[in-house]
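Structures given as structure tokens follow.
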Structure P
Amino acid sequence: MSGLGSRYWIEVIEVLRAIIPVYDKVNRVISLGKDEEYRLKGIRGRVRPGNIILDAGSGYGNMSRLALAEAHGDAKVVIYDPLLEMLANVKYYLLGSQGALCSGVFEYMPFREGVFDAVLCGYSLRDSISLKQAIAEMHRVLKTGGRLVIIDLGKPDNRILRGMVSVYLKYFLGIFAYLAAGNSGLKFKTLYGTYVRWPKNSELEYMLKEKFSHIQFDTSMMGGAVIIAAYK
């Protein structure tokens, strides 16, 4: 079953807790400066004024920030992450009447059925305990016609391309992360373990098609990055 499983998930969560001070800085470096571009590409046209939005696995709320800009400030956002320490770093301007903080996991969301217009997952779905259950929960909390937007690592179906992405994540990522943040950056090497447990691009698309009526599945960086919109 795709997903980290409970034991490895706990290990990953502890690493995420330890890297909070350098989280954004290193993400920018190891994505080769493309993280913000891909977030924008996923959100553009899929978040609208008046929407109720769930930023799932929010981290600092980067997806929320871009979603509010896309909606011209006219949206309500629930910023949702398992780590209270991450939520403590959410910028104050994302809260107030427009936003709320909530802590929990993908697999058991404390929300009513059909409440959100959009669910956003920016570099977070890969850290689910059970990917199938996480997808089912996101489908459940979306309104009919709602959008699930996923920005994440991709795992190419082509064996050669998959090998190239694996080599980058296993060996070069740690070097770049160290140059960006010193010893703290080395903890990002755990990311390779999440990639190993992540399904290939075609497998992920199939899993989404089991629940959603229409999928827009785009790739970049030789298939090593995915920008997905799944419509309920």
Structure Q
Amino acid sequence: MSMLNKQFFNRDACTVARELLGVIIRRKYRGNWLAARIIETEAYYLADRGSHASLGFTEKRKALFMPAGTIYMYYARGKDSLNISCQGEGNAVLIKSAFPYEDNKTDARSIPMMQQLNPAISGDIRHPERLCRGQTLLCRSLDLKVSQWDQQQFDHSSFYFDDSKHSPERIIQTTRLGIPPGRDEHLPYRFIDYAFARFCTSNPLSKRGWRENHEYSIIRP
């Protein structure tokens, strides 16, 4: 595996969003590597009324206007959220969900550490399948904070995206979540690894009344 470089992100946001599926997020925490496999992403564009960039440049949104591959983090309902800038000012991909990942770079403490970082609301241990199910849970499980990473670059020694060389056999393409009416909520800019659909934020395959080629489509890369 190898760290994704800036050239990977210097492409169309939807292309990057699709090709990030299967990529491994690696984060060093207290001397140990935590890891999660990306299973759900959303693309955003400057001219897209659902994007932060469409509201104009501010110091808070500066990362969206910085070179491709710049980390953009913001607070979603007071909790951290992870995005990466792409080709063209104001364009970016939101990392929506992931799934805990283990290999020879992680050890037996990695998932327990993620559970300690991200306990259930009740205080109980959160099941591994739910640790990164949603953009803010993902950041909490990997100790990714706005104050540390917004407007920064990836760092091979502490936080980076690792190319797993894995391409999902099927990808679900559908509309994004949480976009207010009248803000381009109809755009099909959300991408989900079909094999992990039941672990994403909201599974299109299980939504009542949703049909293939209507509310969602299946891509076979």
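Please treat every number below as a calculation from the coordinates, not as lab data. Just so it is clear, the model here is predicted, and its values are computed rather than measured. Cβ atoms are built from the backbone, for glycine too; each structure is taken alone.
With distance in nm of label points 7 Å out along Cα→Cβ at positions 2 and 26 derived from the coordinates and found to be 1.3, which of P, Q does the value describe?
So the calculation was done on Q.
Please state which of the structures P, Q yields -10500 when helix-only ellipticity at 222 nm (-39500 (n - 2.57) for each DSSP H run of 4 or more, over all residues; to 500) is computed from it.
On the way: P: -10500; Q: -3000.
Corresponding structure: P.
Here Rg/Rh (Cα atoms, Kirkwood Rh), for residues 66-105 alone was calculated and came to 1.09; which of the structures P, Q was it taken from?
The correct label is Q.
Suppose you compute relative contact order in percent (Cα under 8 Å, 6 or more apart) for every structure in P, Q: which one lands on 26?
Of the options listed, only Q reproduces it.
Of the structures labelled P, Q, which one yields 16.0 when mean count of other Cβ atoms within 10 Å over residues 18-25 is computed from its coordinates?
P
Suppose mean count of other Cβ atoms within 10 Å over residues 42-49 works out to 17.8; of P, Q, which structure was it derived from?
Clearly, the read-out refers to P.
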